[in-house]
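Visitor: In the part that follows, the structures are each spelled out as structure tokens.
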Structure I
Amino acid sequence: MLTPSEFQQWRKALQLPDETVDLIARIRFSPPARRVQGRAGNVCGTYPSRKMGMTIQFESHTVELGAIYLMEHDSEVLEYFDQPPSFKLSYQSRSGRKTTHFHTPDFFVIRHDQAGWEEWKTEEQLHKLADKQPFRYQSRDGVFHCPPGEEYASTFGLSYRVRSSAELPRTFIDNLDFLADYLIVVPRLPEEIVARVQAHVRAAPGISFAALLGEEAGVRANDVYALMATSQLYVDLHVAPLSDHFRTRLYLDQAQAAAHATLGPLPSSFLQDGFATPSSATLSTNTRLLWDGRLWTLINLGETTTTLLPEVGEPIQLASSFFLRLLESHAVLIPTRDQAMQTAPEVRERMAEASLADLRTANERFRHICAYLEHDEDQLRLAPVTERTLRRWARSFHEAQASYGSGYVGLLPRTARRGNRQPKAPEDSRTLLDTFIATHFETPRQSPAWEVYLAYQRECEAKHIIPLSARTFYRHIKQRAGYEQTKKRQGAKVAYQEEPWHWELTPTTPRHGNRPFAVVHLDHTELDVMLISSVTGKPLGKPRVTFLVDAFSRRLLAVYLTFDPPSYRSCMMALRIGVKRFGRFPHLLIVDGGKEFHSDYFETLVARYSGLKKTRPGAKPRFGSVIERLFGTANTEFVYNLLGNTQAAKRLRQMTKDVDPKRQAVWTLGDLYA
């Protein structure tokens with residue numbers, strides 16, 4: 001943070017009036033206006049800011065946390081504060097009525113040349129808000145604005161900016177998170193290792209991480225990461241993930257990297273038949289290469305060995321360090337035309353529409369087509385179709401290959417498009433049927449389907465409309481069944497079991513970290529076993545267990561067993577055991593909304609050791625599936641095999657004295673903990 005003298009110098013440099021200075025001072029020394037909460041599925045938490053010397057709240061771990069990383073490592077940002085004091089916004093609603101309410105922006109940011117409020121949202125959310133509240137959110141030339149916020153800020157000579165998730169450089173943010181452990185505690189490296197690595201990079205600027213590790217014996221990846229964190233090596237964190245050793249280029253400093261970048265790509269005289277240098281393409285499996293006048297296909301680019309397949313002959317294996325040297329010396333070139341190939345939209349559309357049965361049929365047809373084109377008489381005799389059908393499939397394959405660049409889609413069956421797909425029932429009857437399902441069946445009243453159908457029949461008679469059959473009515477209900485219908489009838493908690501999965505393959509993947517201790521879950525549960533006193537032998541009840549689980553390796557880092565209800569003491573004991581066993585504190589802790597995880601003692605402990613804390617959304621256990629699944633497995637695979645387990649107590653009316661867990665209990669807390 002700025003010292004009082006530095007703040008006064010900054011204020012004089014911008015020539016801010018006293019009224020604005022008083023407002024900024026009030027923001028700087030006021031606590032956050034509110035505590036962030038996890039709602040609508042968002043993950044909130046706190047970030048230990050070294051720049052600010054305090055924890056900074058975020059309400060979204062995909063947007064606001066990314067903004068915090070940018071501000072934390074931006075030299076232009078002097079200070080930033082989360083949840084600054086609220087102020088009134090006045091604007092016209094979509095209906096034309098004037099609306100006034102208090103608004104709390106996400107951050108107040110002080111930069112070298114300006115200061116102001118910032119509101120961060122996802123790009124999709126901003127487009128929806130611009131349509132829903134056109135006088136509050138507006139898009140001009142691709143940049144979003146908030147006119148009422150800008151009007152309020154202008155009265156003090158400050159700014160109000162609406163920021164989008166599209167502005168976040170995900171690779172840069174992920175790399176900062178990856179290096180966080182090295183910034184907290186810098187490893188001490190032998191001078192010999194530092195000198196060897198720097199000499200190698202000085203001799204070969206832009207060498208890849210993988211090539212350096214392959215050529216320098218005794219140098220570990222951990223050593224190179226430490227040199228990056230201490231600025232003894234330079235890597236452009238915007239280019240590639242640091243875990244991708246083949247695309248990570250090393251330099252001595254930023255000036256050397258800039259000078260190397262100005263060399264630019266090779267001139268056209270160095271291109272051979274449309275082939276370009278590796279710097280213009282990304283290596284991946286099945287990439288075509290030109291080496292020594294021959295075409296090769298990259299089969300596998302491994303950590304130690306690279307496999308290449310020639311057009312004719314057996315595959316060969318090279319040391320990956322040697323192969324990367326060939327790439328860097330331009331002895332191996334990559335065809336640019338392969339990089340320009342893109343899947344046609346028609347291919348993507350037809351592949352998305354194809355069912356699993358369609359894919360099986362196309363695969364079978366493709367197998368027969370290959371035999372037909374290769375004149376494999378043995379396979380053709382086993383084909384279940386005539387030669388005329390094979391010719392028709394081959395013609396479809398060649399036509400699709402010529403039209404879309406993919407002959408496979410020509411073999412997909414078009415069964416779903418056959419026949420007349422237009423509904424035969426009267427439109428008025430169908431519309432009324434869907435209306436009754438939406439307004440009478442899909443309601444919290446949970447009316448029986450048959451009663452709704454009878455009401456629909458009566459309404460059709462009153463309007464002189466032909467009612468559809470009960471069978472059609474039930475079919476429409478079944479077609480609408482799912483998450484939304486269950487939510488309307490039984491509520492969000494019941495519908496959560498039917499909530500569709502979102503298979504997300506974005507730069508935010510993987511969700512469970514990319515290294516051990518990067519993401520760690522902490523939670524409690526009650527074990528289904530009855531314990532007795534070691535002194536009196538009488539039943540004491542069921543114990544509580546606290547698990548500390550590493551999400552990347554799924555390893556159980558610590559276990560703490562007690563009769564006490566969940567509290568900050570249980571959390572601290574589990575963390576203490578984990579640190580005692582492994583000698584380090586987790587980088588990121590994921591917890592639920594329990595009070596013990598939001599106590600001053602617990603938050604102080606996490607912030608003290610530069611830990612990042614995220615809070616799972618309420619009533620959504622899938623966000624903690626790593627540890628929730630382990631709780632269930634611990635009971636079913638271990639606890640249920642112990643005497644005194646409480647399975648019988650779940651059917652209380654059927655339980656007899658012979659199977660009463662209190663009579664079966666033999667374990668003490670010390671014996672179970674041992």
Structure II
Amino acid sequence: MCGISGFNFDDKVLLKKMMDLTSHRGPDDNGIYTDKGISLGSLRLSIVDLSKKGHQPMLNKDGSLVITYNGEIYNHAEIRKVLEQRGCQFKSNTDTEVALYAYQEYGPKCLQLFNGEFAFVIYDRKKKLLFGARDRLGIKPFYYVHLEKNKQSDNQFIFCSELKGLLAHDLKREINLDALNWFVSQRFIAGEDTIFKGIKRLLAGHYFTYNLQNNTLAIEKFWDLEYPVLNKSEDYFAEELRKRFKESVKMRLMSDVPLGVYLSGGIDSSSVVAMMRQLSQEGQEGGARSIQHTDHIKTFSVGFGYGGEVDELQHAKLVSEHFQTDHRELMVKSDLLHNLPRVVWYGDEPLADPACLPAFLLSEKVKKYVTVVLAGEGADELFAGYEQNKFLLQRNKLKLIPKPIRSFSAKTVNMIPDAALRPFFTFISNIGKEGRRRFCNYVAHIDNKAQAYAEIMSIFNNEERRELLRPEVIEHIKLFDHTDRINQMYYNDDPHQNNKQQRDYLNQILHYETKEPLAENLLMKADKTTMPFAVECHVPFLDHTFVEFAATIPTHLKLHHYHHEKYILRRAMKDVLPQQIVKRKKHRFYVPIDHWMHQEEVKSLVDDLLGEQTLRRQGYFQQAMIEKIKKNYATSPLFYARQLWTLINFQIWHKLYVEEDLAKKGLNAVHKLGKMF
């Protein structure tokens with residue numbers, strides 16, 4: 001992977017500042033290209049063809065096209081053969097050059113050829129335009145700004161792999177209140193808008209063209225996910241799944257540098273290790289050299305030292321011993337004052353998934369051993385692996401109950417013992433009183449699919465955000481409640497649709513989870529916790545052809561009898577994984593933030609970042625809501641810990657990006673991050 005940057009004017013000094021702010025993405029090489037009215041920058045993390053022939057920005061033979069590229073095209077060798085038959089002459093073995101000549105031959109249609117993850121920009125000198133794209137699932141990030149002409153400057157188009165790189169320019173640091181509203185609701189920001197007004201993200205599966213002559217920007221979608229479910233046998237889907245997944249893993253072993261696996265001990269990452277071991281055995285049995293990186297598989301796991309339901313190290317160790325991997329464990333201590341500011345800085349936007357911290361620290365460790373890691377992201381979205389998937393499908397049963405009885409029954413939830421709710425909520429004892437109140441809200445709103453989902457999953461629901469956000473903030477939010485938008489985009493029950501499987505409730509849930517939380521939360525977490533240490537993350541479950549295949553599987557084979565999650569994946573892997581792993585229930589990666597909140601240094605951090613004086617100065621949050629959370633914390637520790645974690649992440653982000661403006665102060669200030677709190 002790499003880092004890319006550029007703009008539609010000539011300024012080498014400014015381009016260098018952008019590249020400095022994102023230099024962690026490409027420590028192996030860097031380069032710039034300038035022409036009249038164009039500047040392109042590249043930072044290279046060498047994965048394939050480590051020679052200088054892979055230097056970027058890269059030009060085609062006649063110099064009419066220039067590319068700055070971040071990503072991996074796993075089928076580049078096959079595409080190269082076709083391009084060579086068309087007369088293209090290559091000087092390197094890189095996939096970058098394949099992307100360049102594929103555009104030369106096919107234009108925007110080249111994107112349909114690529115299997116991989118990517119974000120790139122091509123300068124077309126003849127047509128006087130910039131062409132750029134982001135991969136289908138959104139594995140790689142892409143940020144941009146389009147400024148219209150004013151008294152101070154001409155039209156400007158600026159892009160970068162990371163938002164912080166854009167801030168090298170003199171852009172106004174104005175908070176997008178709609179994005180803030182969505183963040184405190186979901187702990188990440190989806191859609192094309194970012195936390196800063198004017199800064200956009202290119203959505204997954206989209207490309208753009210920027211006309212350098214008339215300064216117009218056009219954005220088009222080149223891929224979307226549909227669910228054309230097939231009427232095939234369970235055996236067919238299990239066999240096809242295993243075959244296709246093995247091929248996806250094989251493709252993602254494409255690397256000329258050391259490679260390993262993030263192993264949690266769950267079925268997702270364990271399946272990655274299993275396929276790598278099978279590939280190794282098949283090579284040995286055939287008398288051929290085994291597939292690269294499969295002889296001595298390196299695996300890495302993280303734990304927290306609390307034992308019990310918090311740590312998964314025992315399961316990861318079981319898998320490691322079964323497949324005889326070279327295994328290493330990292331025990332994470334919170335040390336929030338030192339580590340969390342670093343995580344937040346590299347995250348670009350507020351991203352309050354607690355798993356960012358252990359993932360960041362694990363990546364810092366693994367860089368000593370590998371440059372590429374494979375991970376299990378995406379399997380839950382493909383095969384209904386989350387707790388909420390099971391829980392939300394109870395809607396179909398609850399809808400049979402008349403509304404008056406349903407409303408009355410919801411109020412009795414506090415009488416239900418923890419053991420009865422644990423199949424739906426692994427950590428029900430920690431969710432407490434407020435979690436049960438949310439359950440009541442869910443039952444009351446099951447006729448509204450998006451709102452029912454939000455009641456289960458949101459950090460602050462609509463009611464709570466009205467208590468949290470100041471009235472003057474809410475007044476300026478254009479779309480406070482997203483339920484209508486989400487219902488229209490993902491839960492469309494229009495009976496006139498040709499494909500009734502598109503209206504299957506579970507597929508609707510999975511479609512939303514793939515397009516928004518996966519793309520802009522989990523995949524951004526993966527990118528922004530690995531790239532600070534120049535580690536590349538490959539995600540074999542998200543090969544787009546595998547994703548399209550998974551969408552053809554009937555939902556009853558994903559969530560079997562309402563409670564066997566990822567059934568078809570378990571069925572496919574039952575003969576290659578230890579039975580304890582196959583039969584083990586889904587264990588959401590649990591970060592013990594409710595434990596951390598009891599630490600004195602963390603309490604002091606909360607008091608400082610969410611104190612009355614700070615909140616009054618910023619003008620976003622109401623002090624009364626913060627005090628309410630603190631007062632009631634003991635009744636629902638995990639519920640309130642998630643809310644506090646979301647808020648302190650935003651407050652740290654605000655201090656780094658707005659108050660201290662580290663992007664303007666440069667790398668010397670960034671290096672002192674651990675001493676700021």
Structure III
Amino acid sequence: MLALAAIALMTQDFRPPAAPLVTHTPYFSIWSMSDRLTDDWPRHWTGAVNAMCGMIRIDGKVFRFMGPGPAGAPPMEQLSLRVLPTRTVYRFAAAGIELGVEFLSPLLAEDVELASRPVTFITFTSMARDRHRHDLSIYFDITAESCVNTPDQKVAGEQHRLGEMEIASIGSDKQDVLVRSGDDVRIDWGSLLLTAPGAELTVGAAHETRTAFLNGRPAQADLSFPRSADDKWPCLSAVISLGVGRRKTAHVALAYDEVFCTEYMGKWLRPWWRREFSSAEALLAASETGYARIRKRAANYDANLMRRLQNRGGKEYAELAALAYQQCIAAHCIVDSGEGKPFMFSKENFSNGCIGTVDVTYPGSPFFLVFAPDLLEAQLEPVMRYAESPRWKFPFAPHDLGTYPLANGQVYGGGEKTQDNQMPVEECGNMLIMSAALCKTQKSSEFADRHWGALTFWANYLRKRGLDPENQLCTDDFAGHLAHNANLSLKAILAIGAYAQLCEMRGENNAAKDWHSAARSMANEWRRLAEDRGHSRLAFDKPGTWSQKYNLVWDEILGLNLFPESVRQNEIAHYLALQNRFGLPLDSRKGYTKLDWVVWSACLAKKRGDFDKLIQPVHVWAHSTPDRVPLTDWFDTKTGKCVGFRARSVVGGVFLPLVKKL
């Protein structure tokens with residue numbers, strides 16, 4: 001009943017630009033990028049095909065519900081698609097049968113042990129629409145494209161048993177672990193695994209296994225390995241006989257063993273789930289044992305969260321947030337630091353491929369403040385350790401830790417060599433604000449205590465250089481360098497106020513008063529410098545301009561009270577007069593915007609109606625954008641087209657409306 005309640009909260013005609021199917025890490029991330037699941041093969045977030053095929057035999061006649069082939073199986077009618085926080089649910093119909101197909105990646109963020117498991121359950125539920133009994137069988141396969149960077153790479157597969165459980169697996173033949181790094185790349189090490197209770201599993205050639213199901217005969221295995229992933233398209237397949245009846249349920253489980261996920265300062269780190277399970281097979285066995293319980297937990301979780309989202313921001317907001325949920329987590333990997341706590345690393349998907357980017361963690365941080373503060377700490381800790389090492393020689397915070405999956409030192413801008421094209425005010429402000437928000441959420445200054453020297457160093461940097469920033473980049477670096485950036489100045493001022501709160505948490509009351517006084521003085525000066533006929537400027541020296549002041553949200557969240565309410569409401573009134581069809585532009589220079597920042601700016605609104613007016617055009621964009629990709633956070637507000645970026649963790653910023661005042 002709870003699952004049905006969650007689905008009822010969704011509008012019946014929302015069309016996501018892409019639907020999450022398998023979502024765990026930047027490597028194990030498969031999406032449907034078409035209106036109907038039968039229109040195209042599922043794809044990795046980069047757009048590379050990660051084919052999965054699904055068919056059903058109904059009283060001897062075969063239909064397909066996933067994938068554009070084989071041609072001999074006509075497509076079922078797709079009745080609906082619903083994207084929920086942890087599940088994507090399709091409904092199909094054919095020959096008197098309604099078939100539900102549920103993709104569950106159990107990313108319950110507050111349960112790091114469960115959320116870190118790279119296991120997706122695909123559940124098939126059939127129901128007779130004509131009240132007759134039907135003889136049913138399900139076919140599913142996934143090709144080796146999911147375990148190679150390009151399909152010309154060689155793979156090898158096998159079948160084996162673990163107790164009563166049969167498992168099929170496949171992986172690249174060469175197994176170059178952590179050799180390849182970059183942005184538009186896919187994993188080519190580790191192994192993909194499939195199991196299904198009561199199923200006939202086959203490691204074979206896709207044409208053969210699919211044709212065999214079409215013709216009603218057993219599939220022939222093809223273990224002639226190694227061979228390339230495009231040589232007869234080797235796949236893992238499962239055939240499940242549901243028998244005769246009016247209502248039947250079956251499932252398959254997919255898993256990926258990355259073996260090692262990242263390298264941090266020269267040390268290879270294993271996935272977090274490896275602390276509990278010695279092998280992927282053991283992981284699959286435990287997941288199968290807990291399948292019913294996990295599925296029920298996920299349904300309850302989705303129902304409760306959807307209700308919470310709708311109560312806060314309405315149906316349109318709830319649908320956006322549900323679409324962002326899996327994407328936010330799956331743009332990270334959670335690894336074992338070797339010290340009993342996890343590290344969590346983001347990837348800058350279709351941005352530059354950086355790992356652990358501070359100004360990617362910052363917009364995504366609301367998600368983790370709401371659901372899993374310890375995972376925010378897991379993202380900040382490796383950055384702090386790097387910044388405190390002898391390798392980082394600059395007086396400001398670093399931008400990144402390297403190129404995914406190699407976190408061996410900053411590569412952006414001048415890297416570790418020069419201050420050219422760095423983001424000094426941006427990253428100092430981000431680290432201070434996130435540290436204060438984390439400590440206040442955890443009700444402990446422990447994180448700040450461990451890194452007090454670096455945080456103090458950065459606070460002093462902002463006190464000297466933050467009010468009127470020099471010509472430099474900020475997180476919106478695609479817009480280029482900008483001097484006297486009013487929104488960047490806001491970040492510096494609020495970061496100083498955040499540092500004052502950390503001083504207070506540590507019992508340094510005199511220092512707290514001094515830093516709060518400095519922040520208040522800077523805030524007063526900011527109002528004078530930024531004033532432009534009832535709103536604020538893009539840059540202090542540019543009258544007649546404007547920009548979203550999304551950083552201002554922390555004044556209220558952290559309880560800093562450095563700016564009067566009138567500043568926020570003047571901004572909102574100005575924004576409402578500037579919207580295009582698909583939302584509020586980032587600033588007065590261009591027509592593009594950022595999804596995360598629009599939601600943050602909407603949170604400045606005091607009236608729910610004003611919040612809705614800023615969110616609704618973004619919902620229209622998500623429903624109608626011509627670009628069928630996982631949520632981009634950078635799009636044109638006039639055409640709805642993706643300008644750049646996709647599948648990034650920054651969409652965690654969509655959850656800012658759920659962040660409570662700290």
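Visitor: Taking 33.3 as the value of mean projected area of the Cα convex hull in nm², for residues 256-543 alone derived from one of the structures shown (I, II, III), identify that structure.
Guide: Traced to structure I.
Visitor: OK, next. Taking 9, 20, 29, 29, 10, 2 as the value of P(r) over Cα pairs in 10 Å bins from 0, in percent, for residues 216-327 alone derived from one of the structures shown (I, II, III), identify that structure.
Guide: Among I, II, III, the structure yielding 9, 20, 29, 29, 10, 2 for P(r) over Cα pairs in 10 Å bins from 0, in percent, for residues 216-327 alone is III.
Visitor: Okay, moving on. Given that relative contact order in percent (Cα under 8 Å, 6 or more apart), derived from a single structure, equals 16, which label among I, II, III identifies that structure?
Guide: II
We did not get these values from a lab; they are worked out from the coordinates using the rules stated. As the structure is a prediction and not an experimental result, all values here were calculated from the model.
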